[in-house]
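Asker: Presented below are the structures under discussion, each in the form of structure tokens.
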Structure P
């Protein structure tokens with residue numbers, strides 16, 4: 001999933017953030033957390049069902065998969081956009097610097113998570129022990145670090161929840177392993193863009209073709225990579241197209257309406273378009289990104305009041321994504337031990353959500369930003385950078 005740097009110091013090192021993108025990323029990570037709590041304490045069984053329709057409560061709980069695709073589009077948009085600002089064009093990507101930045105951003109948290117989960121498995125802690133036939137700790141470690149945990153789950157079944165979240169990271173990082181190489185090999189946008197368009201448009205068909213295996217269909221490489229390709233195409237468009245203000249507003253409204261339609265009534269869109277609903281989701285996300293991304297010709301504008309908390313979730317999205325299942329499992333276990341009725345499940349959400357955010361803050365301040373800064377300095381020390389380059393925080 002998409003990552004962000006988090007602290008003020010880290011953000012300053014990378015350049016200014018944009019509140020619109022952080023807001024969208026914050027919405028996505030909140031939906032992921034709601035999904036993982038809702039699988040265990042459904043909102044439709046709480047007192048909220050007395051005042052809100054159950055279909056709405058169900059949609060609040062079961063948009064986690066769609067939220068990950070939102071992250072994929074944001075990731076492609078930000079990383080390709082940063083590459084364009086840093087090197088001027090995609091065919092001029094410095095592969096060593098690109099891989100160093102991805103390594104510094106992703107690996108510290110990933111290694112720490114795998115180490116902690118391995119220890120909890122060896123201690124036979126409930127909710128963290130790998131017990132499914134055909135699965136083992138060594139193989140799960142290899143799958144997580146070898147970026148094929150999605151394939152491993154597709155072949156053997158779901159891993160415990162904290163391991164399971166790494167499926168999206170496998171898709172994302174395999175894409176970024178090949179991305180600079182493809183850019184250097186094609187060397188021309190008239191070759192690269194058609195490849196990205198074909199990949200993006202393949203999403204409904206590659207998703208539908210895997211219907212025989214529910215887990216693999218959900219977590220296969222190609223549909224997720226197609227969503228990232230949508231984001232990359234958006235970054236290329238944003239770098240070359242100075243849209244008028246009215247067009248920007250139109251894109252924002254179209255994106256908001258499309259995203260709301262998928263999130264609130266995805267079943268209707270599925271009935272109409274089948275697997276094509278994923279294109280509605282990803283293109284709507286791209287419209288919002290194009291409408292909210294910073295441009296030299298216009299100011300960033302003032303952030304919407306009252307949504308600072310959601311933007312902070314967006315800034316911490318990578319850290320919260322990797323760590324939130326620790327909170328979910330703890331809260332759900334306390335819920336069960338307390339003997340509470342599902343009707344009174346809402347207070348447990350109110351406990352879980354700030355706890356996820358606080359854990360994300362701790363991970364960001366104590367681990368991800370210090371390690372990322374140190375590794376970037378070590379890995380890119382011999383490479384000169386462009387002093388006038390301005391970057392958005394990496395995804």
Structure Q
């Protein structure tokens with residue numbers, strides 16, 4: 001593995017060079033990631049402001065309560081991103097097991113001293129800071145799995161043991177998450193782990209077996225839990241009990257119906273007036289649909305899809321450069337963001353059961369915002385190291401060529 005630990009060159013770039021670098025200069029990072037993240041930040045900030053004011057006015061007597069907190073989360077995310085950008089990918093690779101252990105520790109702590117909200121114990125409260133332990137657990141698990149794929153890739157491709165070991169690690173984290181309970185995060189982890197094993201080259205029959213076991217287990221978890229079963233049945237026919245188990249989804253569907261193509265206009269949502277629960281968190285896309293219409297939904301999906309496609313292409317580029325850890329990490333982030341976004345939009349549109357997952361970089365939520373920003377930072381760092389490696393290789397080739405020319409002369 002080639003480790004590149006040079007300082008990030010972003011702060012030294014001039015504004016004109018940042019916007020339009022000349023063909024003589026070589027960019028050492030992809031600015032598109034930053035543009036995408038800022039666009040999603042701003043979109044999320046506007047929609048959180050629009051959707052949260054009624055409930056913030058009632059709960060805190062301050063309509064800007066959630067807006068201010070969301071802006072603080074964005075600022076914290078940017079500060080943490082600037083610091084994390086200095087960390088080379090070799091550090092993530094070397095300490096992947098320690099990060100996995102930290103994820104397990106956080107999930108244990110939340111079960112012991114976590115705050116319980118709506119029957120779920122998911123938050124660690126440290127003074128004014130609230131940490132949702134499941135969010136860093138996702139990133140750290142994918143980091144560990146990426147490192148595992150590098151160490152045991154041949155074993156994964158040829159031996160059942162290599163395929164089962166990461167599933168055991170996933171099973172431990174899943175067990176801790178189900179005690180909260182948090183089935184949505186378990187499903188995201190399962191799908192990402194499954195996809196990463198597929199990209200690593202595991203055999204088809206192994207996937208079919210694991211998929212069958214996984215679907216059976218998830219179905220059993222839903223069937224034997226009255227709360228989850230009510231969610232599944234209400235998703236299938238929310239109008240059967242529109243003021244009971246199907247209330248949230250029917251209100252969300254009304255928002256989608258009112259939005260039509262161009263929406264009712266920013267700020268003109270009716271469902272956000274405390275008809276739609278969790279309008280600024282899990283169901284923020286319903287408010288986007290109502291106020292900005294089909295066009296607004298398409299805009300958010302295009303931003304998310306662009307980020308996912310770039311992450312997939314970056315993963316392939318890293319694998320081609322024989323930077324396997326970086327490649328698998330980029331792949332896992334792409335699968336994670338795409339699946340979580342699909343489930344969030346699908347839940348609010350009545351396509352899949354409600355899972356309590358945020359829309360990446362859009363929904364209100366500090367832990368989700370910071371961790372998703374870290375995921376984007378990892379992509380930027382991977383791209384930076386690949387570019388730097390290419391620049392150094394080109395520079396070395398040019399020097400050797402000049403030396404040969406000098407000797408010949």
Structure R
């Protein structure tokens with residue numbers, strides 16, 4: 001299983017390595033805590049049918065072993081809720097009690113009440129939990145209609161809230177831009193305001209029942225909407241004295257390079273503003289492909305250290321060796337390590353200055369030879385063909401080497 005480090009701290013007071021995060025209340029999900037001063041938590045979701053107990057157990061284990069800290073499972077029926085009880089039992093017997101989230105939709109009170117017995121957190125969608133049948137010819141919403149639906153939501157949500165409160169479990173109020181209720185669409189339009197008000201309506205019910213073990217998400221497939229909704233949610237929570245943690249994600253981001261860029265743009269932008277306590281990258285690919293993207297976002301922002309940070313110049317006419325080839329060799333030899341900064345620089349002009357924050361440097365100073373650095377100090381000069389092996393020796397001599405797992 002991947003070993004996770006605490007957030008990165010500045011090595012120099014003038015060079016901060018972390019962003020100031022918005023202070024949120026800690027929410028416990030199994031053996032993981034979201035919010036507070038805890039590191040940003042990584043999540044994903046299996047795509048197996050929950051009725052396939054053995055397949056679901058294997059899928060959850062695969063995700064957890066590569067660093068997914070909370071795993072979501074879809075629960076569209078009572079049969080799926082019962083299957084999830086078996087899934088958790090088998091995980092406890094065969095592996096670990098992995099923090100599990102049940103995803104409940106469409107008039108889901110009975111399902112939610114059952115599955116709440118078996119998981120650590122229940123995710124509900126306010127736009128679907130109490131389904132409002134749209135009227136094509138509607139011209140207004142009367143106060144009586146509002147009150148009637150509000151009473152129905154209260155009656156339907158309260159039993160779940162009480163169950164989670166009594167068990168010490170958590171809820172995610174997960175609003176999706178594409179599934180707002182008719183009331184919210186009619187009142188606010190298809191807007192971030194409607195998303196925020198939808199979440200606040202459910203939060204207020206939870207608070208009226210003295211339940212605050214809540215995580216909020218406001219997701220959209222358009223990055224601009226996702227950013228606006230989360231920023232507005234923070235503003236409204238600050239005004240109302242709320243400090244619930246936020247789950248970030250660009251829903252239905254797609255696949256490949258563009259799906260990763262969309263997710264990184266949305267998630268990374270908010271994290272850089274101090275917003276966000278847990279993330280999921282939603283790709284139309286195997287769930288295992290989501291986890292490296294999450295950790296790359298967090299590492300790039302200095303919020304988690306789970307791999308080597310490589311600093312490498314783009315190469316130019318001064319470069320004294322095949323930089324792309326050498327970087328590949330260095331990465332292949334050291335990528336299993338955790339928490340190191342390694343610089344690979346093509347020449348002496350920018351090398352020592354640009355890699356000042358690196359733990360180790362590999363610099364082309366003269367044709368055919370490599371200068372190895374520890375921090376800012378040059379340690380030795382070796383023949384180019386021995387550069388990678390000598391770098392490994394240097395890391396070993398400092399006691400920072402671990403053998404790669406076979």
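Asker: With distance in nm of label points 7 Å out along Cα→Cβ at positions 109 and 341 as the yardstick, tell me which of P, Q, R scores highest.
Answerer: R
Asker: While we're looking at this one, here's another question. If relative contact order in percent (Cα under 8 Å, 6 or more apart) comes out at 23 when worked out from the coordinates, which of P, Q, R was used? Intermediate values should be presented prior to the final figure.
Answerer: Values: P: 35; Q: 23; R: 14.
Considering all the candidates, the number was obtained from Q.
Any read-out appearing in this document is the output of simple, stated calculations on the displayed coordinates, not a laboratory observation. Owing to the predicted nature of the structure, the values given are computational and were not obtained by experimental measurement. Cβ atoms are built from the backbone, for glycine too; each structure is taken alone.
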